[in-house]
1. Between structures I, II, where is mean projected area of the Cα convex hull in nm² highest?
2. When FRET efficiency 1/(1 + (r/R0)^6) of positions 4 and 20 (r between Cβ atoms, R0 = 30 Å, to 0.05) is calculated for each of the structures I, II, which structure yields the highest value?
3. Could you tell me which structure in I, II was used to calculate distance in nm of label points 7 Å out along Cα→Cβ at positions 12 and 68 as 2.3?
4. For structures I, II, which has the highest computed value of distance in nm of label points 7 Å out along Cα→Cβ at positions 44 and 84?
5. For structures I, II, calculate FRET efficiency 1/(1 + (r/R0)^6) of positions 60 and 76 (r between Cβ atoms, R0 = 25 Å, to 0.05) and state which one comes out highest.
Structure I
Amino acid sequence: MEYVFKDTEIDITAFEDRMVKFAFGHQGRKKTDSLHLGIVEFKPGKQPNAHTHEVEEALYILSGNGKIKIEGQCFNIQKGDFAYIPAGKSHLVLTGEQDPLKILFMFGGKTVIDY
């Protein structure tokens, strides 16, 4: 059983507004049922659609700065910040025009990211 692997061994999933490295989860390098963890990098100047998950989500900002909107409330975020998104709450991440925003994300449940 594989317990340890390197960041460079994780495939990149590209979306229009971001790139994701799924480390753990249904889409992850390590297939897990109820733990999802990965790194997402939002491209500068792109605005993703707001979305919800049926589970709680935790974020840690690895680099860059931007904003996160949770249920219509807008918060500034930067490297070193944590963010909590309650289950079922609409949210989206906004970047600046020049620098990408890299975030570590974690959530439980059986959610699949396909947007």
Structure II
Amino acid sequence: MNETWVIYKAADPNAHGWETRSLSNGGLTQILAEEFDWSGQFPQVGDRVRDYENLADPGDGVTHGKDGDWVVAEVQEFSSPASPIKILVCLCNYQPMDSPWEEIERGAPLSQLSLAV
């Protein structure tokens, strides 16, 4: 599969939390999240943007995930014949919900996998 850059963006620049969404240079942004995908299973209208957190030690990696408060309302696809990378921009609406955190299952550390060979 080819690489796809998925960008989740607030459909309304004035939507909930606008004053806290900023870039590293301090400028405001509508970008909620972004990810790279190689599976070919792209977000669909109605999907929720996932939230991730380390509940025991915030800021130190990710241990849990949950369905977030943003719902994909529209998916725009961009590609170029000059590049194998595809870009998806998912415009999202704020629809808060209470969703439980779920522990993320991790595979064995690389050091354990190499010892098993």
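Every number in this text was worked out from the coordinates using simple rules, so none of it is lab data. On a predicted model such as this, the values are computed, not experimentally measured, just so you know. Cβ atoms are built from the backbone, for glycine too; each structure is taken alone.
1. Largest calculated value belongs to II.
2. With respect to FRET efficiency 1/(1 + (r/R0)^6) of positions 4 and 20 (r between Cβ atoms, R0 = 30 Å, to 0.05), the highest-scoring structure among I, II is I.
3. I
4. For this comparison of distance in nm of label points 7 Å out along Cα→Cβ at positions 44 and 84, the top structure is I.
5. Numbers: I: 0.95; II: 0.15.
Evaluating FRET efficiency 1/(1 + (r/R0)^6) of positions 60 and 76 (r between Cβ atoms, R0 = 25 Å, to 0.05) on every structure, the highest lands on I.
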